[in-house]
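The structures come next, written out as structure tokens.
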Structure 1
Amino acid sequence: MKIGVLALQGDFAEHKQMLLRLGVDVVEVRLPRDLECLDSVIMPGGESTTFAKLAMRFGLMTPLREFAHQGKALWGTCAGLIFLAKDIGRDQPTLGLMDIKVKRNAFGRQIDSFTTDLQIESVAGGPFIGVFIRAPSIESVGANVRVLCALDDGTIVAARQDNLLATSFHPELTQDTRVHEYFVNMTKACKPGYPDVDDPAL
């Protein structure tokens, strides 16, 4: 199994280190050819407009859409969540894959960053520390989207649609590997012929 981390901009190195801790073979993705032989891809946090411009410049938009349409898993964190969404409330290129409406910078500026305990569906072991840095929120979800986590006020911060995963927060900025383990299991479950993977969110 090989998992790619989109390495155009943002905190891709932190995702890579988390996957290496789990013994996963990791590939940094910068060009379409880097997607070959990958089983899934993580799209990290960063600056969403820069993210989109670089993806277009390096010809990754269509290959990433095709990758997802093949049933392979994609996970977007923070800016990566914005990049996955169909509706971000402004004219900015996205992959348009996940049936969610997103609010950019929903929690304020960098100075308003915070952490909070989260209860994430299908992630066992007690609360997960959510790190929110200029984070988006998910304002609404389509009929085929499953909400995995919401704050106490009902704000959605994690969701899943088949082979697509989106989180507003940054699991890679903690020492807790559980959300990455969830994505590894999701990758296996999306991989044809992979035996006996427990994936209750499918």
Structure 2
Amino acid sequence: MALYMKKFLTTTETAEICGVAHTTVIRWIGDGKLKAHETPGGHRRIERGDLAAFLERFNMPVPASLPDSAYRVLAVDDEKVVLSMIRKVFEEDGGKAELHLATHGMAALMLIGKISFNLVILDVVMPDMDGIEVCRALKRNPDTAGIKIIAITGKQLTEEQEEYLESNTEGLLRKPFPPSALMARIDALRGGKEQA
């Protein structure tokens, strides 16, 4: 049972969970199908959430004990006051989700490359790389296309931006929005994930 409580799994543990040979797991990693990182000693480690996502993507059964209990959310906004409010909302929610913060689009994409997120709360208008560019980058990549996105903005958007967000996100919240509206949206998405 302790095997399933660890955040990272060895290739041998992964093979045992999947009911395949150790060499098959190595091949999945080598082919870029299964995300893994290498330890300083040269051993490969697979995050439990990444293994669960891999199994789902290839229509393989996901053991009930495997999925990461953490529901990971990334909030991206260049306004620190907004990030502060979002952090407070999550603290009041009793730590049911693991929250990460980023102040610009490029930092968000770098974090998403390292950590598996269930949801991104994404400001639309940011300097350098705006939320729509981040959204496009996520949707283009098969590994991140399934991440849910809630867009947020305090600015007037063009009709084209509105249409893009309507088609590619789980909704748009206009600032200033009440914290309860954000949490209701998150709870609905989290509930959907649990039933899936």
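Here distance in nm of label points 7 Å out along Cα→Cβ at positions 148 and 164 was derived from just one of the structures 1, 2, and that gives 2.3; the source is 2.
Could you tell me which structure in 1, 2 was used to calculate Rg and Dmax of the Cα atoms in Å, for residues 12-91 alone as 16.8, 50? Of the options listed, only 2 reproduces it.
Ranked by mean count of other Cβ atoms within 10 Å over residues 156-163, which of 1, 2 sits at the highest value?
On the way: 1: 22.5; 2: 11.9.
Largest value of mean count of other Cβ atoms within 10 Å over residues 156-163: 1.
Assuming 2.1 is distance in nm of label points 7 Å out along Cα→Cβ at positions 36 and 100 as calculated from a single structure, say which of 1, 2 it is. Clearly, the read-out refers to 2. In this comparison of 1, 2, the computed figure 2.2 for distance in nm of label points 7 Å out along Cα→Cβ at positions 52 and 76 is attributed to 2. Suppose relative contact order in percent (Cα under 8 Å, 6 or more apart) works out to 18; of 1, 2, which structure was it derived from? Only structure 1 yields this read-out. If Rg/Rh (Cα atoms, Kirkwood Rh) is calculated from each of 1, 2, which structure is the one that comes out at 0.92? This figure was derived from 1.
Of the structures labelled 1, 2, one was used to calculate helix-only ellipticity at 222 nm (-39500 (n - 2.57) for each DSSP H run of 4 or more, over all residues; to 500), giving -7000. Name it. Computed on structure 1.
Just so you know, all these numbers are worked out from the coordinates, no wet-lab data involved. Note that the coordinates shown come from a computational prediction; the quantities given were computed from them, not determined experimentally. Cβ atoms are built from the backbone, for glycine too; each structure is taken alone.
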